Structure I
Amino acid sequence: MKPPKTVCVCQECGVQRPKWQGKCDDCGAWSSFVEERPSEGVMGGPTTHRYAMPGQQAPGAKKYADIEASHADRITTGIGEFDRVLGGGIVPGSLVLLGGEPGIGKSTLLLQAAANFAHDVGPVLYASGEESEHQIKARGDRLGVGDAPLFLLAETCIERILEEIGRVKPALIVVDSVQTVFSLKFQSAPGSIGQVREAATQFLFTAKGHNIPTFLVGHVTKDGNIAGPKALEHVVDTVLYFEGERHHSHRVVRAVKNRFGAVSELGVFEMTGAGLRPVPNPSALFLAERPVAAPGSAVLCCLEGTRPLLVEVQALVSTTSYGMARRMAVGIDQNRLSLLLAVLEKRAGLHLVSDDVFVNIAGGMSIEEPAVDLGIVAAVASSLRNRPIPPGTAVFGEVGLGGEVRGVAQANLRIREAEQMGFTRIVLPASNMDASEEMGKAQLVGVRSVGEALDQLLA
């Protein structure tokens, strides 16, 4: 019998070509094509495969008015910070993808959550394609799992995992990781686009068809994206990213997609010998080792999801020893730093052309929102002039190209968090001064331009 013809599939976008090519003409990715052999009887390969729940007839269309709204109660994981990121707990029948670098703590977090879930709700099936049952058991003993009804399965075959799901009838499923599982329907290697799509689809139907919440673990690439097709993120209900520096004890779980809660929600954990410990007050953690009255240090009031955080931004300005001045940013966008330095040159009269500028968000945090602009500007100016910002001062605000300080959202939450942490003076955009109506503990200073802000901070 003639073997089935192979096709080359782009691992970034999933497009198929009869021959290998260096660059994908659809998504532009280089060296992304991998030779795969589609399953027999499936026309066009895995991308056109039709999935259906076995033994179920496809439902027809329903009138909108005839559909009853579902208000399912969320199930707590027993970990407050994890519940916050999920939007208040686990939604029955949801499919959640947890991504992160290898060794960051994904398996530890899910094992702790699975143990709590099994103890409070019902049996949990933990399928691992990377560790044996004995390895998971050893880690569970260290975490204090106990005698909860937690079933461990060291298996990579999807069909075998589905059989165990039917036998155990779990209330929660954990698959660690989605890049290691494979289906017998396809002859491609685990982690290929066909296998990952098949795995995501099968677990999606299992979660929705049987109302079983399911967690998928996914490893990330060097670029910080989930390894495998981008379509995987579109299939699941929630996408969480596990972040953190190996040299710091704290870890951050960030929601980048959530159909049942707020996007960009943040949960903070501390890695200990007994597992991950939730940090209910992350502002105190990030400011614990902040130096007092040190030039180049400023406290930012940022907002991650619905959570206000206080973090320290550090700046160091020194005369360059090379022909061209260097700019380096850790925890913020490099291009954003270049923009703010140009504003300081043009609008505030600070000469930085011949100086190296290094900016760092202390504690390994990564911040993207523009409200941190004013804090970065203040830290750079403080280091350049060698003048410390007065103790007890916090700042926030967006800086425009004209040197204006623009208002930001949820100013009242930022002010309240700063007051709770003991800050007595807050420099903020003048347009956000209306948020001071219910505040009264801290002195609020409204500014309209970068020059005015620096006069207030470095006078």
Structure II
Amino acid sequence: MELIPLLMFVAVGVTLLTGYPVAFCLGGVALIFAAGGLLGGSLSMTDLTFLPGRLFGIIENTSLMAVPLFVFMGVMLEKSRVAERLLASMGRLLAVFPGGLGLAIVLVGALLAASTGIVGATVVTMGLLSLPTMLRHGYNPGLATGLICATGTLGQIIPPSIALVLLGDVLSTAYQEAQLRQGLWSLDTVSVGDLFVGALVPGLILVGMYLLYVVVISTLRPEQAPAMKREDANIEGGAEAVSLLGGLVAPLLLITAVLGSILTGLATPTEAAGVGAFGALLLAAFGRHLDRHILRETVRSTTRVTAMVFMILIGASLFSLVFRAFGGDETVEHLFDALPGGVLGATLVVMLIVFLLGFSLDFMEITFVVVPIVGPVLLSMGVDPVWLGVMIALNLQTSFLTPPFGFALFYLRGVAPPEVRTSQIYKGVIPFILIQLTMLGILALFPELATWLPGLLYG
């Protein structure tokens, strides 16, 4: 009986290798094992009676309403060329300084992360727009590609992030289960807003570390990150600079409106997502990039992503239900108790599992499958839910970069010029992987970086 939950994980892994959609892999494996359990007498129908309630709970979850709204905001900003103008403006302002183009990539990547939260869109957009320019002006291909991949993954950690929305919802449920296991009936809660606020400081520190790396490289090895000639940057006097700064104001106002309303408590993340979606429409309209075609493509993309998210969530919910019916919770708890090092050892194992799974699974699958299973056990051992959520988000961000299977590497490889070799992309991301691992270690040593601001704002 104790082996059945582990066999379920093995079966899911084997099924995923066939290329079948993740949602149906999870749901199909769960149904097959449930049917076997019913026929073998190890399960009863009462074990499955909670499924309708779970499905209705998913549909009625107000926190998850933020997903289509944030996706709509990101896709609209991408298709209305707001991101393109932002990158062009920042690049022209900073390009005349050594490493200026690299600094522009980092800053724009952070801003796009805060406005779109979509890793693939950010990497592809910056790869198409900035990589040819950086190569043309003498940037080292490894440095250029590493910068684009690394900053593109900032959408995992800098709010408003879709990954944080999903993590926040799953961790909220896990945290309540952990408290009930401890016999606590006056339940504390953790919200998506808590996770947004908790991720803000680590995300900004990570951006600062990227900027510092570019400055160090451009100082020690200026040939790898040369400055553009002023005439190439096409900046002629203060008027031009002011004009370029104007391209930065609108996205910054949108980001301020979304994040500011959450941080100040004026709006929930779902309400702020509505503000962001409407703001993206206004920016597209003012930029004269809002027409029927763009609106139709944006709605279609949003619908596809949202449908995928909810189908994975439904499949994962069914998998989790059957997993627990077979005693999977107790199996995981026994495994963690047997690990050396107590809480530290269990946390390290979970982080390693998340990191390895990030090579082959998207963050949504990991969030919906792994976190509901290991989350209650870790949280019942005293781990802070906000800190755990930010650590998982940072970990997933690192796995997006790690060769040979990092998703960001494939995104960039698809749009990079033919002269850029895959080996150069792999070498280029290594320093940024080390930076992210360093940030992960810093956050592990100083959990207050994630917990201080939520405690200050929300008590």
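Quick rundown of the values:
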item	result
Ranking I, II by relative contact order in percent (Cα under 8 Å, 6 or more apart), the structure that comes out highest	II
Comparison of I, II by distance in nm of label points 7 Å out along Cα→Cβ at positions 190 and 390 - largest value held by	I
Among I, II, structure where helix-only ellipticity at 222 nm (-39500 (n - 2.57) for each DSSP H run of 4 or more, over all residues; to 500) as derived comes to -25500	II
Which entry (I, II) yields the derived value 56, 29, 27 for Cα extents along the principal axes in Å, for residues 206-293 alone	I
Source structure (of I, II) for distance in nm of label points 7 Å out along Cα→Cβ at positions 182 and 214, computed value 2.0	I
Top of I, II by distance in nm of label points 7 Å out along Cα→Cβ at positions 262 and 358, largest first	I
Structure responsible for 105, with volume of the Cα convex hull per residue in Å³, for residues 286-413 alone calculated and labels I, II on offer	I
Structure from which 34 was derived, percent of Cα pairs over 40 Å apart, options I, II	I
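Since every read-out is calculated from the coordinates, none of them should be taken as a lab result. Everything numeric in this text was worked out from a predicted model, so none of it was measured. Cβ atoms are built from the backbone, for glycine too; each structure is taken alone.
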